[in-house]
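Where a number appears in this text, it was derived from the coordinates with a stated rule and is not lab data. Keep in mind it's a predicted model, so treat the numbers as computed, not measured. Cβ atoms are built from the backbone, for glycine too; each structure is taken alone.
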Structure P
Amino acid sequence: MKKDLDELSDTEVALKKWKSILDALSAIEDVSIQITSFCLRHQRTGCGDCPIIRYDYPCGHPYATFTLFYQELRKLKMIAERLYAILTAIDIEDKELRGRHV
């Protein structure tokens, strides 16, 4: 992998790294949503018998640890997607410039 990265331009390396970050954030998001399996079982009873509320607010509550975590994760993912878009634009410009000078 290191050899492959050595052969790429700086922008291509940055794109590969940020794509990995986006993939990791998506995986974290997918796993974190699995906590809602409790919700599917316990919503019918108003979350009263959900094991989470013995330790925290119900998942949808604004101060619930899960809610706070998920909101911050979404913000982080949006920022990472924005950075990835910027790097993609830079990569396209670099390739166009290199194409003109070749």
Structure Q
Amino acid sequence: MSKCKCFSEMLEKVKPQIEKAIPEGSADIDVSWQNLAFFPSGEDFAPVNPRVEVEYRKPKQGGGHAKNFTKDSVSILCNFCPFCGRKFEKSNGGES
């Protein structure tokens, strides 16, 4: 099964809409995916991985909660293309 081009095609569809919203006369416009991932193995993955952000107040030892929030995030690796639903192909443990 061939790799889908959904991410690059979607970015090309979005660019003109974004450029319309930018003030006229703007220069050096760059539109790209946030959280872009690179996999040196060459395996079939989504080039962009969504992040789940977590924010909470830690409990204090004497009771109550911390004044400031603790922030963290977790990246999720997709098994399917979120646009076309094609399953990403994985290698079989290094076998050809």
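If relative contact order in percent (Cα under 8 Å, 6 or more apart) computes to 33, which of P, Q did it come from?
Answer by label: P.
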**Value -24000, calculated as helix-only ellipticity at 222 nm (-39500 (n - 2.57) for each DSSP H run of 4 or more, over all residues; to 500), assigned to which of P, Q** = P
**Message:** Quick check on the output: 3.6 is distance in nm of label points 7 Å out along Cα→Cβ at positions 10 and 74, derived from one of P, Q. Which one produced it?
**Reply:** P
